[in-house]
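Participant: Dropping the structures in below, format is C-alpha cells.
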Structure 1
Amino acid sequence: MLTRTPRLRADSSDQLRENLRTYFHTTFDSYESLFQLLSKDESYYIKPIPLRHPLIFYFGHTATFFINKLLLAGLISERIHPGFESVFAVGVDEMSWDDLDDSHYSWPAVDEVRSYRRLVRERVDMLIRETPLPEYLKPEHPAWAIVMGIEHERIHLETSSVLMRQHDLKYLRTHPAWRPWTRQGMPPVNVLQPVAAGIVNLGKREEDPCYGWDNEYGRHQAEVPAFQAARYLTSHLEYLAFVEDNGYHRDEFWDEEGWGWRHYAQATHPTFWVRRHDQWYLRLLSEEIPMPWDWPVEVNCLEARAFCRWKSQQTGEHVRLPSEDEWYRLLACSGLDEVPAHEPANANLHLDHAASSCPVQTFRHGDFYDVVGNVWQWTDTPIYPFEGFQVHPVYDDFSTPTFDGRHNLIKGGSWISTGNESRWASRYAFRRHFFQHAGFRYVEGASLEPARSSRYESDQLAAQYLELHYGDRYWGVDNFPKAVADKALRAMAGRPCHSALDVGCATGRTTLELAKKFDHVTGVDFSARFIDLAVQLMQEGSLHYTLVDEGELVTYRDVILERMELIGLQHKVSFVQGDACNLKPILTGYDLIVAANLIDRLYQPALFLRDLHDRLVPGGILLLTSPYTWMEEHTERRHWLGGYKKDGESYRSLDGLKAWLSPHFRLLGEPEDIPMVIRETARKFQHTLVQVTIWERL
C-alpha cells in the first residue's frame with residue numbers, strides 16, 4: 001500500500017521530518033518502478049504520441065523540478081547539473097493538435113539521467129534530515145517546496161503511465177509491481193438515480209493539515225438544484241452502442257472543438273480500444289487483454305460530451321456531463337471518508353488494489369458506485385479560481401495557465417491517483433482532447449449556466465487600468481476613480497440624482513461607484529477593450545488580470561466586486577463605446593457628467609466641451625479632472641486648451657476651460673489637486689497630480 005500524503009501538523013518536528021522522509025523515498029521509488037516497464041533504452045526516446053515529449057523528458061523532469069523549486073525557495077544555493085535543470089524544466093504540457101512542436105532535442109543517455117536522479121535523491125534526503133522544521137508546516141515555509149516536489153512527482157506517476165499506455169507494446173514489458181485487475185464480465189444496466197438539491201461549500205482552508213495546490217484554496221459556495229445521475233460509470237459495453245451507431249462519424253454529436261480533434265485524430269473509437277480479427281481488446285499499461293465490457297470506458301472530454309449528445313437523442317432527455325458542484329453533491333451522498341491512512345481504500349484508488357481499472361459494479365458508495373476511484377470523471381466545468389485564490393510564489397504557473405476556458409476539471413481520481421490526487425479537495429484539469437485514466441458518469445438535469453471567464457487579462461495597458469480602478473493603494477494614495485466618484489457625490493448633495501454620464505469611464509470603477517447613489521449611470525469610453533472588460537466585470541462580478549513585475553515576470557490579481565460593495569448594480573448601469581468628441585444625441589438629460597483625465601487625450605477637446613450644457617439639466621453638475629498633459633500624438637497643438645503663451649502671457653488649461661464653459665456654467669469653488677498613482681511595474685510608478693474642477697450648469 002503506497003504511503004498517503006502526510007499530515008503536515010505532527011506531534012513534533014522530528015515526527016514531521018520522518019513522515020516527509022518516508023513519503024519522499026516511497027514516491028521516488030514508485031516513480032522509478034514505473035519506468036522499469038520500459039523494455040529498452042530506445043523506449044525512452046520514441047514519442048508515445050506526437051503532442052508530448054518522449055519519456056526520457058519525464059524521467060528527468062520530476063528530479064529537476066526538485067532542484068529548481070528548492071533553489072527558488074532558498075533551501076539550496078547551488079545546482080547539481082545546470083544543463084539537465086534547463087532541458088528537463090519546461091515542455092510538460094500537451095500541445096494542441098494544431099500547434100505541434102517539432103523541435104529537435106539532444107537528450108542525454110538513460111544512465112546519465114539515472115545517475116542524476118540518485119544525486120537529487122541524496123540532496124533532498126539531506127535537506128529533509130537537516131533543514132529546521134516546525135511541528136506544523138505551512139505554505140509560507142521554505143520546506144513547503146519539498147512537499148511540492150513530492151506531490152509533483154506523484155502527478156507524473158499517473159501522467160507518465162498514461163503515456164506508456166499509448167506507447168507501442170514493443171517498447172514495454174510486464175512487471176510484477178504493475179499487474180492489472182483480473183476479474184471481468186458483463187456490466188449491469190445503468191440507471192439514473194436522484195440526487196437531492198443542496199449547497200456545496202468548497203475551498204481548502206489555510207489551516208488544513210494536508211498539502212494543497214494553490215487552486216484548492218479560497219471560497220466557493222453554490223446552491224445545486226436536484227438532478228439525476230447514472231448509478232455506474234459509463235462502461236465499455238454502454239459506450240459500444242454509441243460506437244456501433246456510427247457516433248464518431250456523425251457531426252451532430254460533436255461541437256466544433258470535438259469535431260476538429262476527431263478529424264485530426266481520425267478517431268473511430270476510444271483510443272485504448274484495439275480492434276483485431278473482429279474482436280475488441282483493451283490496451284493496458286504493458287499488455288492487451290480481451291475487452292472487459294464491465295470496466296469503465298476511458299475517453300477524453302470531447303468524446304464524453306459527444307456520447308451525452310447521442311444519449312440525449314436516444315432518450316429524449318437532457319443528458320450531459322456533471323458540473324464540479326454536482327460531483328460534490330454526489331460525494332455528499334456517498335457516505336465516504338477520505339482514503340484511510342493504514343488500510344486499503346474502499347475504492348479502486350491509490351494503487352491499493354491493482355494497476356488498472358476494475359468492473360464498474362465493484363465499489364459501492366451509497367446509491368452509486370465509483371463516486372471516487374477507478375477512473376477520473378470528466379466534468380463540464382472549466383477550471384476557475386475560487387474567490388481569494390492566490391498563486392504560490394514557488395510555483396506561480398501551476399494553475400494560472402489552465403484558467404483559459406479550455407481545461408476541464410476531472411474529479412474522483414483513478415486507480416493510480418495517489419497522495420494529493422486522491423483527496424476530495426484536489427482540483428486537476430486537462431485540455432479537453434487530453435487523455436488521462438479518465439471516463440465519465442452522465443447526469444440528467446437542467447442546462448448548466450455558461451462558464452464564467454477565468455482568463456487572466458494580460459494586455460499591459462488594460463491590466464494597468466484594472467489595477468488603477470480596482471487594485472492596491474500605493475504610496476498612501478487613495479483609489480483615484482473612487483475619489484472622483486466621492487467628490488462628484490458630495491457635489492450632488494441636495495440635488496436630484498436620477499441619471500449620470502461617465503465619459504472616459506475606462507474599466508468602470510467611477511461608473512459603478514456613482515450607481516450606488518444614482519438611478520442610472522452610463523459609462524462611455526472610446527476603447528472597446530475597456531468597455532468589454534467593464535461589461536464582463538459587471539456581469540460576472542469578478543475578473544482576473546496579470547501585472548508586470550519585471551520583464552516577463554508577473555503578479556496575478558483579481559477583482560471581486562462583492563468585496564468592494566459594488567454588486568447588484570447591473571440594472572442601474574450601462575456601458576457603451578463612444579467618441580467623446582462626437583457623442584450620440586441620445587446621451588442627454590443628465591444630472592451629472594464626469595469626465596476624468598479625458599480632455600488632454602481628445603483629438604479636439606473643444607468638440608466635447610461645446611455641447612456639454614445641452615446634455616445636462618439646468619442646475620446639473622459637470623466634474624472634470626486632468627493633469628493637462630498635452631501631447632501632439634493625442635491632440636494637435638492648435639487644439640490644446642492651454643499650456644502655451646497667448647499674447648505674450650501664460651495661457652493655462654484652466655483658462656481655456658473657463659473660456660469654453662463660462663457661457664453656460666459657473667465654477668463652484670476653487671480647483672483642487674488630487675494625486676493619482678499608476679503602477680507600471682513592481683518598481684516603476686506614475687505619480688500624477690490631477691486638477692479637479694466642478695461646474696454648475698446655468
Structure 2
Amino acid sequence: MSFRLGIDIGGTFTDFALLEAGSGRLVIHKQLTTPDDPSKAVLGGVPVLLAKAGVDIGAVEAVVHGTTLITNALIERKGAVTAMLCTAGFADVLDIAMERRYDMYDMGIVYPEPLVPRALRREVDERMGADGKVRQVLDLEAAGGLVAALVEEDGVEALAVCLLNSYANPVHELAIAAMVAARFPALTVSTSADVFPAIREYERWTTTTMNAFTQPMFDRYLNRLEEGLAALGFDGPLTIMTSSGGTVTPQTARQYPVRMLESGPAAGVLVSAHAGALLERPDLLAFDMGGTTAKGALIRGGAPLKRYEMEVARVHDFKMGSGLPAKIPVIDLIEIGAGGGSIAAVDIRGIIGVGPHSAGANPGPVCYGQGGDEPTLTDANLLLGYLSADFFLGGEMALDKGRAGDVIADVLAGPLDVPEVRAAWGVHETVNEDIARAFRNHASERGFDYRGCAMVAFGGSGPLHAARVARKLRVPTVVFPVGAGVASAVGLLISPPAFETARSARVSLEDMTGAHMDSLLASLVAEASGPLRPEGLREEQITVNRWLDMRYRGQGYEIEVKLPDLQGEALVAALPGLFAAAYEAVFGRSFEEEAIEIVNWKVEAAGPRPMSGGQYRLDAVAGRQALKGIRAAYFPEADGFVDCPVYDRSALEAGATFSGPALVEERESTCVIGVGDQVTIDALGNLVVETARQEIIS
C-alpha cells in the first residue's frame with residue numbers, strides 16, 4: 001500500500017486527507033488550527049489521521065501542503081524587517097501607487113501602507129532603458145554601502161531589489177544580488193526581475209516586497225515542518241501548493257513565497273473541476289467556505305479561470321483597489337470575509353452586519369467555550385438547529401448552545417428588539433446574501449451565466465449555506481462532493497507539479513520573425529520547466545501551455561491569447577486571427593487595419609495529474625443507520641422550526657433519495673437541505689441537490 005497525504009491549513013481549522021493509490025480509499029480529519037505556530041496543528045494531526053486509517057507513516061509516499069500562512073502574514077504585517085533598493089529618483093513609487101481612488105466619494109479614503117516604510121528605502125545610481133540598454137552603469141560599491149548600513153543600523157532581515165526597467169535587462173539587479181550573497185549571506189534577497197519580470201513598476205515592486213517580506217518567516221516555517229515530519233518518520237517528498245493550482249518543491253516555495261498566497265483555496269477549485277469531469281459537468285461554480293472567508297471560482301469548459309493579478313490585505317471591506325496588488329499566476333477567486341467565525345454586530349444603520357473580522361481558531365466562536373465573547377455565524381447556525389451541539393467534529397468538540405444564545409440575545413436581539421432566533425436567522429441570511437452578491441458580480445464581470453450550471457460546495461461552513469445561496473443565484477443543482485468538509489485537502493492530492501513564468505518584451509507584430517518568437521518562447525519554456533526537474537519528471541511527461549498578452553498599438557492594456565501548437569512563421573502568421581477572435585470575444589468587434597503588438601509572454605509547464613479521472617471513496621462505517629434521528633431546525637418557508645430528519649452521510653448508499661427540509665451530517669460539516677429540495681446520492685458518493693423552484697422567504 002502507498003498513500004498520499006494532503007494537509008490544508010485554514011484560518012480556523014486544519015484539514016487532512018489521506019488517499020490510497022490505486023484503490024481510491026480516502027480517510028479524512030479536521031482539527032483546530034494553532035495560530036501561534038500552524039505547524040503544531042499539522043504535526044499533531046498527522047498521527048491522529050494515521051491512527052484512524054490504521055496506516056504507518058512509512059506507507060506515506062508524499063505529503064502535499066496548502067497554507068494561508070503567507071496571506072495571513074501580509075494582512076497581519078507579521079513578516080521580516082524589509083528594506084528596498086531602487087533606482088535613484090523612484091523611492092516614492094510605493095506611495096504614489098496607481099494614483100487611483102477606489103471610492104470616488106470617500107473623503108477620508110485610506111490606502112494600505114507599503115510593506116517597506118519610506119525610511120528603509122534606498123536609491124542607487126543606475127539606469128536601464130526600456131530597450132534593455134544600459135543608460136547609466138550601476139555603482140555597485142555605493143550599493144554595498146547602503147546595504148551595510150541597513151543591516152547594521154536598521155536590523156534589516158530581507159531586501160527587495162527593485163530597479164527601473166530590470167524586466168528588460170536584469171544585469172544590475174543580478175549584480176546587487178550576487179554582492180549581497182557574498183557580503184551578507186544571512187540577508188534574504190528578492191529581485192523584481194526574478195519575482196515578476198514585467199512592465200509597470202508599481203505592481204512589480206509591490207509583488208517583490210511581498211516576496212521579500214515573507215521569505216524569512218516562510219523559510220523558518222518550512223524548516224519546522226520538514227524537521228517535524230522527519231521526526232514522525234516521514235522520508236518522502238514534501239510539495240507545496242501554489243496559487244495557480246500546481247505544486248512545487250520546498251526549495252521553489254522558499255524562493256517565491258508570494259506565489260503561495262491562495263495556496264489552499266486553489267486546491268478546492270481543482271477538486272471541483274475534478275468532480276465536474278467525473279459528472280460530465282464542464283461549467284461549474286465552486287463555493288468554498290471555512291471559518292474565516294468564503295470564496296467562489298468559475299470553471300468553464302472543465303478548466304478553472306485564471307489571471308495574473310490579485311489584491312492582498314484590503315483595508316476597506318474587501319473593496320477592489322484598496323489592497324496591495326500582487327502580480328502572480330492565480331486561479332481567479334472572489335473572496336469575502338464571511339466564515340463560521342465571522343463576528344456579527346448591529347452596525348450604525350441599526351441592522352445586522354457580519355464580518356469581515358473573524359474570531360478565528362483562538363478564541364473562536366462563543367459556543368467553542370474558549371473565551372470568545374462576540375456572536376459569530378457558527379453561534380447563529382447552532383441556535384438555528386443546523387449544527388448539533390453534540391456532534392461537532394464528530395462529537396470530539398462539544399458546543400455550548402446556551403452561551404451562544406445568551407450572547408446573541410445581548411448583542412443582537414436586545415438592541416434590535418427581536419427574538420433570539422430571528423436575530424440568529426438575520427446573521428445567517430446576511431451572510432447568504434453577501435456571498436450571493438459577491439458571486440453575481442464576479443460572474444457578470446467575466447460573462448459567465450451560472451444559471452444553467454451546477455455549484456460544487458465544500459469547506460467546513462460551505463455545506464451549511466450552499467443550498468440557500470444557490471436558490472438566490474437561481475443555480476439549479478448543488479453538488480456536495482465526497483469529503484466536502486475537507487475538500488481543499490483532497491484537492492491537494494490531485495494537483496499536478498506545475499510552474500508558470502511570465503516576461504515583458506514589447507514587440508510589434510509586423511517586426512516579429514518566426515526565429516525570434518521561437519527563441520523567446522523556448523527560453524520561457526526552459527525557465528518554467530526548471531522547477532519541475534527536482535520532481536524527477538522527464539521532458540515527455542511535461543505539458544506546456546503558452547500565452548501572449550497582445551493589444552492594438554496605443555492601447556494601455558492587453559488581451560490574453562492562448563497559443564496553438566505551432567512554431568516559427570506558422571505561429572506568427574496565425575497571431576492576427578487569434579488576437580482578433582480574442583478581442584471580439586471581449587469587446588464585440590476587432591480592427592483589422594490597426595497595428596498589433598505583443599507585450600507579455602507567459603508559459604506554464606505541468607507534470608501529470610495524480611488521480612486524473614480517478615475516483616475516491618471514504619471508508620464505509622459498518623453498523624450505522626442512515627437516519628440518525630430528528631432535530632428541529634429553522635426554515636422560514638415552514639414558518640419557523642420544523643422537525644427535520646438527520647442523516648449520517650457515511651451510511652447513505654448510492655441511489656438513496658429524499659427531500660428537504662433535512663440535515664446531512666458528516667464529521668467535518670453539515671449539509672443543510674432546504675424545503676422542497678430533492679437529494680440523490682449518486683454512484684460516486686456525491687450528494688446531489690436539485691434546488692426547489694420557489695421564491696425565497698427571508
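No lab work stands behind these numbers, since they all come straight from the coordinates. Treat the numbers as computed from the prediction; the structure is a model and nothing was measured. Cβ atoms are built from the backbone, for glycine too; each structure is taken alone.
Participant: I have 16.9 for mean count of other Cβ atoms within 10 Å over residues 522-529, calculated from one of the structures 1, 2. Which structure is it?
Facilitator: Traced to structure 2.
Participant: Supply the structure label, taken from 1, 2, corresponding to distance in nm of label points 7 Å out along Cα→Cβ at positions 186 and 650 with the calculated value 9.6.
Facilitator: The structure behind it is 1.
Participant: Determine which structure produced the value 20.1 for mean count of other Cβ atoms within 10 Å over residues 2-9, calculated from the coordinates; the candidates are 1, 2.
Facilitator: Corresponding structure: 1.
Participant: Also: When distance in nm of label points 7 Å out along Cα→Cβ at positions 354 and 570 is calculated for each of the structures 1, 2, which structure yields the highest value?
Facilitator: By distance in nm of label points 7 Å out along Cα→Cβ at positions 354 and 570, the leading structure of 1, 2 is 2.
Participant: Then there is this: Determine which structure produced the value 24.1, 73 for Rg and Dmax of the Cα atoms in Å, for residues 90-433 alone, calculated from the coordinates; the candidates are 1, 2.
Facilitator: 2
Participant: Same structure, new question: Using the calculated result 3.4 for distance in nm of label points 7 Å out along Cα→Cβ at positions 498 and 642, pick out the matching structure from 1, 2.
Facilitator: Only one of 1, 2 returns 3.4 for distance in nm of label points 7 Å out along Cα→Cβ at positions 498 and 642, namely 1.
Participant: Moving on. Matching task: 59 is the computed value of percent of Cα pairs over 21 Å apart, for residues 418-585 alone. Pick the structure from 1, 2.
Facilitator: Only one of 1, 2 returns 59 for percent of Cα pairs over 21 Å apart, for residues 418-585 alone, namely 1.
Participant: Here log10 I(q)/I(0) by the Debye sum over Cα atoms at q = 0.09, 0.12 Å⁻¹ was calculated and came to -0.88, -1.24; which of the structures 1, 2 was it taken from?
Facilitator: The structure behind it is 1.
Participant: Matching task: 0.80 is the computed value of FRET efficiency 1/(1 + (r/R0)^6) of positions 330 and 674 (r between Cβ atoms, R0 = 41 Å, to 0.05). Pick the structure from 1, 2.
Facilitator: Label of the originating structure: 2.
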